[in-house]
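Visitor: Each in structure tokens, the structures are laid out below.
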Structure P
């Protein structure tokens, strides 16, 4: 068993009188692909928001590589090596793919003068190499807005890789994507984990995808941890079937 990279311990979060997360504990080992499932409204995205610093937790602990991060803000957590993607892509549609990659470089000066500062050749080479890694090299000079939704998700994934994260939190990476692209996305996520050494923590509704991708899966329901275990174990868990599969 690898050392824990992300440790969520007894985390609770409420909005007014609505409890979104209640006493949730999850461990994501370094180098793993860990899944998070559950019906809509079960608290999955709220938990991701808490982990990366979008809102403070009410109680509990969140540690990244042994360091408590629950009081840190989003940029501070990102600099430690934790990034996330979203259900809806966050790309720059009026820029081509390479430019999208380049402006995602971490720690770049955000002053107005930086607009006129050329990117070093090695940055462009890295951008094009990662676009090739995700299968978008032939689209590198196209405007990002001209890509299909699935290709835009791949671009956002490549933009995250540009930051060399230690762990990447992916919020429904295959949602809304043409089924013909899904296997390619699964393959590239696995390669990022195996070849680039990036730990992945993945929310996914597509059961075929998460069962094929994750080594260990946690299931939330009504803001609470319902069950966890390897894919085969959760597939046959009646509580999961009732709460998750039964909800569709």
Structure Q
């Protein structure tokens, strides 16, 4: 009899041969072993497919699916999630690292608190060589539903209850980037969010990072996500989003100054 996995993990890859094996190794070292890992190849042209297939051949928990075309981040991630079955879902960027207890500790929260649909952790920042650069700043900010309107504090690592993900319609493929910001905003409107104040994820910063190469586009679509959230929450008549020259978000009262 096939046992349903407890957690579905997704990695979408596009030309990540430099970091992929290290990322996969960090997942396979998890203390929580009841998982499935889906590697979705979004049309890589480097050696990433060979690396992914090698790991899939060695571990029955791993599946490899190759898209015939490059669909882009949002559609690739949504397509990959649809191929998984576990009640808890998460994704790991193909150049980042997951700490050994990340799945066990986040899943324990979803097990314990049925009102929680999203649990997230703190994260470390590392460079291309894996050198520790410091504790990630975003996840040090205290979470609140309103705080999320000006900063993506729910930044890596996140585990999501599938039923809540389905409830809001999942990934919005209108977003070419800032996908996670839009998703977390919508999740925060229908479920409780829990923060584990412990770094359980290593976020790698390097010249080919999407956050660096597409910084202006990320900012634009983050702004769109927040403006849509303000409208959904009925706050757009009272507030507007202000973006500073440094790219920081603030809410302006329409009849006053910055909040």
Structure R
């Protein structure tokens, strides 16, 4: 009997030592089903609010919230607001002074890469007045993108600075280029002027003024201005278009930028 007991104990010891020496890899597999993410993005610019009556605005926001709540019963709903910036929101507030749909498309690329996105719903009037053209930016998503078209289909009269390209750093007493993209809608024949100013201590110095004549109904042009870096440190500059009568907004006529001179 003792012989059998010793044989059993020896077998257990050998088995345990073998397991420790061979270091077997144990895997625990768990599967979890995650519901798709539904992105609801609302243009938060004031042009949306101005296109509604008060009653229609209340009714629309109530309907959008109802849609979000119903989808949240089966899916993970992310509410996004885009205007001057792109931010997650609990409630949409239509008070931004600009609309950057291109930045929202970039946001989709960066924030939802590799995620299980079921659909993207975008509500906008299409009146983009800042940033890159969204038609040339991919969302990076294979999921369907649905658009809730808001506002008036008539293009609004507007002159705007679309973008400003400049050096972030310039050598002292060196000259650097500032390129400004300008566009106009329904202002054929109107005139304006592009001014570049140096802002310092609540004072501004006019560096250059370029007259502009808007040649077509849907007009676009790029103006280049050469600036001399006369002072060291971070310098504040302003690019500004003089106002034209009947523009829908004048907020997008001005753009500030900074350049460090060493």
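No value in this document is a laboratory result; all are computed from the given coordinates. Keep in mind that this is a model prediction, so the values were computed, not measured. Cβ atoms are built from the backbone, for glycine too; each structure is taken alone.
Visitor: Taking distance in nm of label points 7 Å out along Cα→Cβ at positions 12 and 44 as the quantity of interest, name the structure among P, Q, R where it is greatest.
Guide: Biggest value here belongs to R.
Visitor: Comparing relative contact order in percent (Cα under 8 Å, 6 or more apart) across structures P, Q, R, which is largest?
Guide: P
Visitor: Looking at structures P, Q, R, which one was FRET efficiency 1/(1 + (r/R0)^6) of positions 92 and 180 (r between Cβ atoms, R0 = 30 Å, to 0.05) calculated from, given that it came out as 0.70?
Guide: Among P, Q, R, the structure yielding 0.70 for FRET efficiency 1/(1 + (r/R0)^6) of positions 92 and 180 (r between Cβ atoms, R0 = 30 Å, to 0.05) is P.
Visitor: Which structure, out of P, Q, R, was mean projected area of the Cα convex hull in nm², for residues 140-219 alone derived from, given a value of 5.6?
Guide: P
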